[in-house]
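Input: structures, listed below.
Derivation of every value follows stated rules applied to the coordinates shown; laboratory data play no part. Keep in mind the model is a prediction, meaning the values are calculated, not measured. Cβ atoms are built from the backbone, for glycine too; each structure is taken alone.
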Structure 1
Amino acid sequence: MRKPIIAGNWKMNNDVNETEALMNTLLPLVADAKAEVVFCPTYLGLQKAVEMAKNSNVGIGAQNMHFEKSGAFTGEISGEMLVAVGVTYVIIGHSERRQLFNETDEAVNKKAIKALSLGLIPIVCCGETLEERESGQAEAKVVRQMELGLKNIDDITKVVVAYEPIWAIGTGKTASKEEADEACGWVRATIAKLYGEDAAQKVRIQYGGSVNPGNVKELMAMKNIDGALVGGAAIKASFAEIVKF
């Protein structure tokens with residue numbers, strides 16, 4: 001049985017003081033959650049979040065990392081730096097990173113491999129644009145991202161995958177539960193092709209894209225959906241309602 005995992009991607013929101021305030025609000029509200037709970041604040045909020053989450057049921061994740069240990073990579077953060085402050089998860093290949101910062105499937109793969117080597121749990125993202133879905137290219141896009149992004153992984157069962165249709169991120173639009181489950185099925189089938197059916201059945205696959213307290217229960221009831229990667233709704237007290245679906 002795959003344990004559900006609900007992660008909140010705070011994106012570029014909340015300074016350190018605001019992070020502390022939100023942590024104070026959310027920690028008691030999610031304390032009795034049966035799902036695995038992850039908060040992903042900005043880099044500047046990570047250390048404060050780790051300190052506050054100590055002895056709680058909440059894990060802390062970063063929103064990105066570089067695949068090199070150190071070097072002339074201005075503005076980047078290494079996985080080693082994340083581990084040093086106590087981070088345990090890292091989002092890799094979010095569509096905003098791919099679209100706005102030209103992140104490639106090859107870079108996603110390098111980051112995933114590096115994260116695993118450091119003991120971090122990578123949340124590897126995939127998803128198609130509205131144009132790709134409407135032209136019948138959604139499955140091909142997701143399969144390609146998974147084939148390239150998840151190759152040469154030593155233990156695929158330690159990876160979490162987040163399927164996020166780009167057209168549903170921050171738009172208020174949500175894939176139907178059937179569409180979301182079908183796409184998560186494409187992910188699972190691709191992992192089975194790469195690593196075998198047994199391994200694929202152990203990988204947790206999240207859905208992301210305008211998840212909210214009103215739709216999370218029906219999404220989580222689907223066969224291939226094991227959790228949610230939540231954006232805008234993750235920085236509100238109502239995130240606790242999503243966690244307790």
Structure 2
Amino acid sequence: MAAIHMVLQGKGGVGKSLIAVILAQYKSHQEKPPLCIDTDPVNATFHGFKALNVKRLHIMEGDEINPRHFDSLIELIAPATADVIIDNGASSFVPLSHYLISNQVPALLQEMGHELVVHTVITGSQALIDTVNGFAQLVSQFSAESSFIVWLNPYWGAIEHEGKSFEHMKAYLNNKSRVAAIINIPTLKEETYGRDLATMLQAHLTFDEALANPALTIMTRQRLKIVKAQLFDQLNSAAVL
């Protein structure tokens with residue numbers, strides 16, 4: 001049985017591709033290289049990481065899902081024995097979510113012996129309410145065949161509303177049983193850790209590539225090593241992974 005990890009969130013620019021990239025590296029670190037697929041019709045960021053061997057698949061035609069192209073996605077997934085990681089863009093979030101639900105894809109994957117794990121992002125500041133609502137919407141749409149991993153990304157600001165952290169918000173408390181894990185992306189100092197990570201990602205480098213790059217300073221590599229460990233330690237604790 002393979003776990004099909006799908007990154008979904010209707011808000012753009014909140015770190016969906018970052019999650020896909022981290023997941024792919026984590027699975028490879030476990031010596032279980034995943035099948036990586038980028039279906040983002042606009043920004044194929046995930047596909048840019050050559051070391052991860054990401055396949056790009058166009059499933060959209062205009063504003064709609066092309067059924068034949070989506071069929072190709074299922075054909076890729078069906079025989080998988082290793083985990084599958086699928087990155088999806090904000091522009092295709094609504095049609096893809098509708099297509100998955102209306103065609104009972106989670107149940108189909110379960111019949112194949114696979115498990116669907118939906119990864120979604122919560123971020124702070126002005127995007128907080130939108131991303132929290134997006135999480136609640138996804139949980140209400142997907143049936144019990146699917147489990148959820150929530151990633152808290154503080155890049156845009158603290159994840160709190162009226163003094164409440166995400167874990168104390170109504171959207172989470174009402175759906176707690178569906179959430180298999182919460183991953184906290186660390187708050188990174190912009191001038192050091194944050195800049196190092198951003199530079200690495202902009203160059204489409206994995207942690208291992210960056211850590212092996214002698215052109216980077218010793219302390220840059222040390223900071224990236226610390227960030228990698230902080231993320232991987234949390235993923236080690238997530239039973240669904």
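Structure notes:
- Distance in nm of label points 7 Å out along Cα→Cβ at positions 35 and 179 - structure with the largest value, from 1, 2: 2
- Among 1, 2, which structure scores highest (criterion: distance in nm of label points 7 Å out along Cα→Cβ at positions 51 and 107): 2
- Taking percent of Cα pairs over 19 Å apart, for residues 67-130 alone as the criterion, the largest value within structures 1, 2 is that of 2.
- Highest-scoring label, criterion being mean count of other Cβ atoms within 10 Å over residues 163-170, among 1, 2: 1
- Distance in nm of label points 7 Å out along Cα→Cβ at positions 3 and 171 derived as 3.4 - corresponding label from 1, 2: 1
- Which of 1, 2 yields 1.9 [distance in nm of label points 7 Å out along Cα→Cβ at positions 11 and 115, calculated]: 1
- Ranking 1, 2 by distance in nm of label points 7 Å out along Cα→Cβ at positions 19 and 91, the structure that comes out highest: 2
- Answer label among 1, 2 for the case where distance in nm of label points 7 Å out along Cα→Cβ at positions 43 and 195, calculated from the coordinates, equals 2.2: 2
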